[in-house]
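Below are structures written as structure tokens.
FYI, it's all coordinate maths here, none of it is from the lab. Given the structure is predicted, the values throughout are model-derived calculations rather than measurements. Cβ atoms are built from the backbone, for glycine too; each structure is taken alone.
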Structure 1
Amino acid sequence: MHYVGFAELAAAVSNAGGPGIITGLTQKTPALLAEEIVRCRALTDRPFGLNLTFLPTLSSPDYPGYIRAIVDGDVKAVETAGNNPQKWLPMLHEAGVKVIHKCTSVRHSLKAEAIGCDAVSVDGFECGGHPGEDDIPNFILLPRAADELKIPFVASGGMADGRSLVAALALGAEGMNMGTRFITTKEAPVHQNVNIMLDGAMDAGAWSCGMVAGLIHDIPTVKALIDRIMVEAEQIIEQRLARCAAVG
């Protein structure tokens, strides 16, 4: 969600009932990130989190500064990604920050659990922007993670609607994480042509997105999208699955 996860979208998700996430490295300096956190607080009184990706580069960003901005901004949930976040955990945990590490395999998830992460985001091969090194889709990866992990995890990759949520829960996750689906909402700070492309009505252009683009057919508000997901999930559980249980 680089250059998409700004305060406006994060706040819209939080206001609609889901924890919105600011993309930390979209802000070029820790000072700008601190300002973005303040902007988000002005837009919502609900909890929100922040993504911080640890890049394997020769010239790393000012990670101590970004961590300090998170702590000083009283952000209570951080999704880490990329390199091992172990060296940053003491500072975050001391400030009461919960750390969710993004993992593309069961072995990485177990490592995150071992070093003290509070939860993991299990990313199947369907995920956009963070392809799984082992090319394992969620229908296999999620139940394997459920078999092995003791800490909670959320499902990432290919998540779009109420069916996705119910499936994620059935496969052992505590919930689902969406990226590409939120790009195609009215609050997302992207050009209208990007929304049109992801909605399937554009013949040319390029954008980083997940396979879930094939399940996107409209451009709703964030609140309308989340409300619809919850209604769909409840209908599936209370009607379709209830009928299956009754037959049994």
Structure 2
Amino acid sequence: MKTESAFSGKVLVLILATMLLSCLSAGMAGAEVFAAAASTQPVMEKIAAQYEKDTGNHMEYTFAASGQLARQIEMGAPFDLYISANEKWARYLEEKEMLEMIRPVAECPLVLWQGSSEAPSLHIVEKEKIKIAIADPEVAPYGAMARKYLEETGIYEKLEAEGRLIIGGDVLKAGLAAKSGGADVACLPLSIAKRLGGSWTRIPVPPQRIFGGIVVGRKTDVVTDFFEYLFSEPAREFFQEAGFEPVVD
């Protein structure tokens, strides 16, 4: 029975994935689409709107964890441009010959966020009963970054064992889990912390570098132009306002 149940579960997942891709294809037919990491949503929506004002070209978009989007592209999702919260998933698609023209776009630091007006101490998670939310480390780069930090401080396993670690699908879901009371604090990119309000303390780790690239076989003049627009002065101002930093090699 367990074998049949597991098989049925896998079939259901495949069916749902196929239905999702069909819906995406139908809903986005004829439109250029970028798929971007959830951490970039606050700024990429503004950049897309400004780009349309400046050029008259409209871009559709979707946001999720970087790994989830990479898997969707691998399955044939109709995305033209991909923005990942780290280099790993961009190179993953490049190795499969599904992404080209890859380059760093911006950087964004990791912060510890809470909903009150007082910035949280980085030691707050050591207190009993304090719950912390992070994005799913398996698919969300900032989740992996948060897990690594908590592991290096020696508290990750304790949080997990005591049921004080809340895993969200992506950074926005992790932030909303904390904002709604499901957790006391959250490890988030500064871009999401600024969107949620509240207060935050920067975590002493190098900022996460955002990478972008064009999906192989999906390059058009508009897609290429929009990708280049991400490095323009108007876009740079939006990035900085949202908590991102310029790439420094």
- Task: Determine which structure produced the value 1.6 for distance in nm of label points 7 Å out along Cα→Cβ at positions 183 and 215, calculated from the coordinates; the candidates are 1, 2.
- Result: 1
- Comparing 1, 2 on percent of Cα pairs over 33 Å apart, the highest sits with 2
- Where does the value 0.55 come from, among 1, 2, when FRET efficiency 1/(1 + (r/R0)^6) of positions 167 and 231 (r between Cβ atoms, R0 = 35 Å, to 0.05) is the thing being computed? 2
- Taking FRET efficiency 1/(1 + (r/R0)^6) of positions 31 and 119 (r between Cβ atoms, R0 = 25 Å, to 0.05) for each of 1, 2, which is largest? 1
- Message: With relative contact order in percent (Cα under 8 Å, 6 or more apart) as the yardstick, tell me which of 1, 2 scores highest.
- Response: 2
- Message: To test your reading of the models, identify which of 1, 2 gives -13500 for helix-only ellipticity at 222 nm (-39500 (n - 2.57) for each DSSP H run of 4 or more, over all residues; to 500) when calculated.
- Response: 2
